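Please treat every number below as a calculation from the coordinates, not as lab data. Keep in mind the model is a prediction, meaning the values are calculated, not measured.
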Structure 1
């Protein structure tokens with residue numbers, strides 16, 4: 001169950017990271033993690049998979065231009081267009097699948113069903 005908790009926690013955090021790149025009004029302003037210089041999974045993935053010139057631009061944008069709304073939006077667009085969100089969604093779903101497989105080791109019960117609902121809620125939540 002410890003591993004189950006870790007998996008659901010990581011999935012929850014990735015979902016939270018994804019909200020930072022979304023268009024929906026969820027109570028959390030878009031780009032807030034970038035403005036606060038937080039390294040999210042989509043951003044880390046892109047930094048690890050872009051060329052050195054792009055990496056310097058992203059890091060400079062986050063360190064020195066994180067209050068510039070236009071620049072933050074450019075970073076968000078870059079992350080989206082370079083697979084950062086796709087990677088994060090894939091990892092989140094891997095954590096979901098592994099968490100649910102842990103539950104499969106336990107006999108059916110209302111408790112197990114509730115835990116499975118919680119795992120799926122973490123992935124499907126809208127805010």
Structure 2
């Protein structure tokens with residue numbers, strides 16, 4: 001659920017982007033997630049650090065329509081983003097100049113590697 005093209009982000013980040021808002025119900029409280037990218041087939045958002053671990057429900061609202069899904073929040077579970085954006089295949093791992101490491105462009109001992117991922121842990125004190 002979302003617009004055909006995601007609007008550009010503007011700072012400070014808002015709880016609505018392109019008409020899309022995200023509400024998370026967890027631990028008996030409601031939280032607003034911050035959308036970073038929205039489209040009909042994909043929504044990327046930041047879950048507030050204050051959301052407790054456990055069962056939760058995410059509701060996506062767009063142009064008066066809504067859709068809800070249950071999910072589990074865990075304290076941390078690191079995952080590396082993949083080049084195919086499907087969760088399978090080579091990870092998004094780059095050198096210091098943001099060039100993708102590949103079989104023909106591999107890292108050497110002492111090289112910098114930037115690993116794109118999610119799920120390290122919540123920001124403490126938030």
Structure 3
């Protein structure tokens with residue numbers, strides 16, 4: 001480490017960048033030629049996955065942008081086999097009368113429709 005002028009502070013900083021705040025979680029650390037640190041965590045410190053617990057999960061899916069900056073994206077509706085009538089019905093169910101009220105609307109097969117309005121009726125803190 002001295003040869004490369006790499007300090008323990010550098011090591012700890014790069015560990016933190018990788019989400020490791022306890023050096024006891026590290027099995028091996030390799031300082032690469034480009035100065036980056038490669039880490040192999042101890043197996044007992046690896047995060048548990050649903051597969052490890054034999055849990056069923058929903059398939060992963062991506063978000064489709066349906067409305068962006070108040071404009072309906074027709075191609076995205078086609079991609080999810082929906083139309084503007086379907087979208088407007090969903091908006092009206094949420095009390096939204098026009099797509100121009102919507103900053104961003106996304107659709108995910110797993111989680112459904114997410115709508116973010118320009119005016120979310122959030123109260124500002126007055127100081």
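Structure notes:
- Across the set 1, 2, 3, percent of Cα pairs over 26 Å apart reaches its highest value in structure 3.
- Given -5500 for helix-only ellipticity at 222 nm (-39500 (n - 2.57) for each DSSP H run of 4 or more, over all residues; to 500), calculated: source structure among 1, 2, 3: 3
- With semi-axes √(5λ) of the Cα gyration tensor in Å, for residues 50-105 alone derived as 30, 13, 11, matching label from 1, 2, 3: 3
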